[in-house]
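Below: a set of structures, written as structure tokens.
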Structure 1
């Protein structure tokens, strides 16, 4: 153990780490990437990873540099004296190795591992090894259940008491899908059910549900606000991270899944269901979009995943139904936070007029929830959902929800901040749209700045089956800066977001045709 003065480094690096001078480190046998315990005079402490530097400018002798991530865990003051000592490698590191070698983890081992992930005990390398092992070897349902429960329990658990709560969630993978919650939540709440819709921000898509809702109202609600407002107005659309719901899910996504483009199927189950378990949801419908370039591309895979979700729901005491939906092209006509919020608000205000794909999908999923929650008889849920939308009750309920969350209930579609820089791409030939590329639309919208830039995105004029003429608009790109617009246009030109073909695809001619005329 060595006593050192704290030197605060006002930078967040995404992990608990300190920097020591090489001479100080060698005194107590600290090597790079060792774990060290920092102990204050009052006994409070934190475990962090160690970096070692020979530069006195970076780490002067007698000092320990602590990054802002450490200070958030333990409020260390500049210049205070702390004790620094090496700590043994945690047991959870060995559990990572066990999973890498295809071992099965017990519920107790999973709980310990997830707790250490939450507390920052494991390094980014160990996290990457764990997620990669899940990608390569998978996990059986016992492990998935343990992952789900542990991920939920290390964070906040909402308590709705005896109130019946319902929710809808999607595995995602289709652009434009985030807006359906802005229709489903007010429809279900208007029927008298309680739907505390919590979700994450977009990871690789142009908009997540909370990115879209945030255009209309704040989404960073505290746990008690989610419970209170859901009971008061029937529902909310809130950011799971602000309520500390399943925080390990966000850690794994941010540190490993997004940077490495990994998405283990077992973590898809645990990610979704841990948030529902933490949110106190008792009944839910899960949407699995299927189609080319969707996250799930085959009906066979969707059915297998659906069965697994239902089984996991039974284990968690969450009654779960699965809806396999069409995901072969974007949902609705707009992609991007403000554009999707605009489309949803227009549908609500017009009492159900707009793109049929988003309206029919939303009504079907809302209808399933109405039946699951006992608000409608089996077989009549969709009809009831349509009546609520077409009567204007869904719009009035959405106004209540927006106001309850701190937004302007009188906001109009034309008030929403759409990117002022725009470009229209046109059809090169006359014919019929045979494909709209999910992948291309996502890349174009993200290049334009979505979801960070709320006004960025894509409007889709022509969808599969539509007739277009040469020179007619097929998509319009919106951006908040000229440079991002140009970047998005370049992406669009390098791909084929809308494929148009004539009714005759190819012609093979007999070589003798025309010969006789010449002769």
Structure 2
């Protein structure tokens, strides 16, 4: 047994020899490491949090584009609020052949549901194919009742056009990515894809339908390759109807490359012929070189310029004639003499003022540009009666509006809420002088537009028959035009109609409006016997609507 005193002594000695030293350096290093690691995690958390916040505020541009284009496109309305373009939810139905248990049985079932389709090649040759895009609810229900798990439904948005082809050239098309590629759909692509407010146009669906119907009838009668018509308010430029044929069904989304589908109302550029004689006469009034009663003596039936011959279209036009009679009877030589009095510089300035030779800013981008060439003595002579200058139907409509509305500038528009400041471009007396003369072209036997003399509407206007240029010369193919304004005593509307390459119809029966016997067997391929007839039929149909609504 140990001695207690000895044990206590040894214990004290041990305590005196043992020294505990705190290792402060190791503790310090561990704390710094922990603090450093914590700091790194803190910085990373800030970076990722900031990135998350940034992305929540500003989405990726590509994602924005996809969302905007696939999920929304606002409607387009006519001036009465009728829908002419609208986006609707759809379902595309596809199939994965690898998941089909019994392909033969499924093919038979699909044939019963879609009798006009054959899926044999797709079923045995593809990993996926569409059974039907934009499938109807009825068809979808029939397919789902088959109970096959290989079908795949795909939700989407489709652009539909309730009127099919009625507004095709104006509304235009979109591509498969929901981008506008022509017409209103292209010009207002941003507005249509970023605003929930519908885009309201000046067009009237009823007027559009009736005018297109008469243009279609004209093709059956005169076998023209195309046609166009513009109905516009001459005081504010609002276009109530714009039709170009042939047209196309917007719902089919077909790629249009054939030039025959050009918008003849705005893009097509034509020599319009004698409708330009109105501009020549108006320029003479503007520069005070002629009055309606100004006499021209000993006019020749034929003149030459630079070796080219210019002759009267009608030998019955008198050699002694007034300026007013030149316009009424559509004299070529008399129009040349008026233009010579006006002069090149003044005539060029006049055409520029009324918008014939200026680039037109319009609500769709498919707009042609006037082709004129270099001014000279012979150019002045030919432009006087509408040859040697090619322009668009919409510019022709604008020119007639300014001449007839008191000389005020107008801007043709398709937008219902478009506003602009009116300013006078021409002398006020020009309209007061020229409108009654244009009325005589329709209402008198000496005029060339009797078929448009619809009772109660005071139609006034000028015809134009032009040979189409080809290979430095002119072909026998015609462009027949009638530019009309009405009512002549207080003009409100301009209706300009063009038939592209019409043919005379010897079997067609013309019914006169003045109780004369019907006439059959016409051989004359002029505007007075083609386009004027069409305009008369149009005004018969649209006149009551215009009288009550506008």
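Using FRET efficiency 1/(1 + (r/R0)^6) of positions 114 and 450 (r between Cβ atoms, R0 = 35 Å, to 0.05) as the calculated read-out, with 0.05 as its value, let me know the right label among 1, 2.
Of the structures listed, the value fits 2.
Name the one structure among 1, 2 that FRET efficiency 1/(1 + (r/R0)^6) of positions 202 and 346 (r between Cβ atoms, R0 = 41 Å, to 0.05) of 0.75 was derived from.
On the way: 1: 1.00; 2: 0.75.
Answer by label: 2.
A value of 19.5 was computed for mean count of other Cβ atoms within 10 Å over residues 210-217; which of 1, 2 is the source structure? Don't jump to the answer; show the numbers that get you there.
Details: 1: 26.2; 2: 19.5.
Going label by label, the one that fits is 2.
Highest-scoring entry among 1, 2, by Cα Rg over 2.2 N^0.38 Å, is 2.
Match the computed value 26, 47, 25, 3 of P(r) over Cα pairs in 10 Å bins from 0, in percent, for residues 266-305 alone to one of the structures 1, 2, and report its label.
Values: 1: 26, 47, 25, 3; 2: 21, 36, 33, 9, 0.
So the calculation was done on 1.
With FRET efficiency 1/(1 + (r/R0)^6) of positions 170 and 474 (r between Cβ atoms, R0 = 35 Å, to 0.05) computed over the structures 1, 2, the top value is the one for 1, the highest of the group.
Bear in mind that the values in this text are calculations on the coordinates, not laboratory data. Predicted, not measured: the structure shown is a model, and the values here were computed from it. Cβ atoms are built from the backbone, for glycine too; each structure is taken alone.
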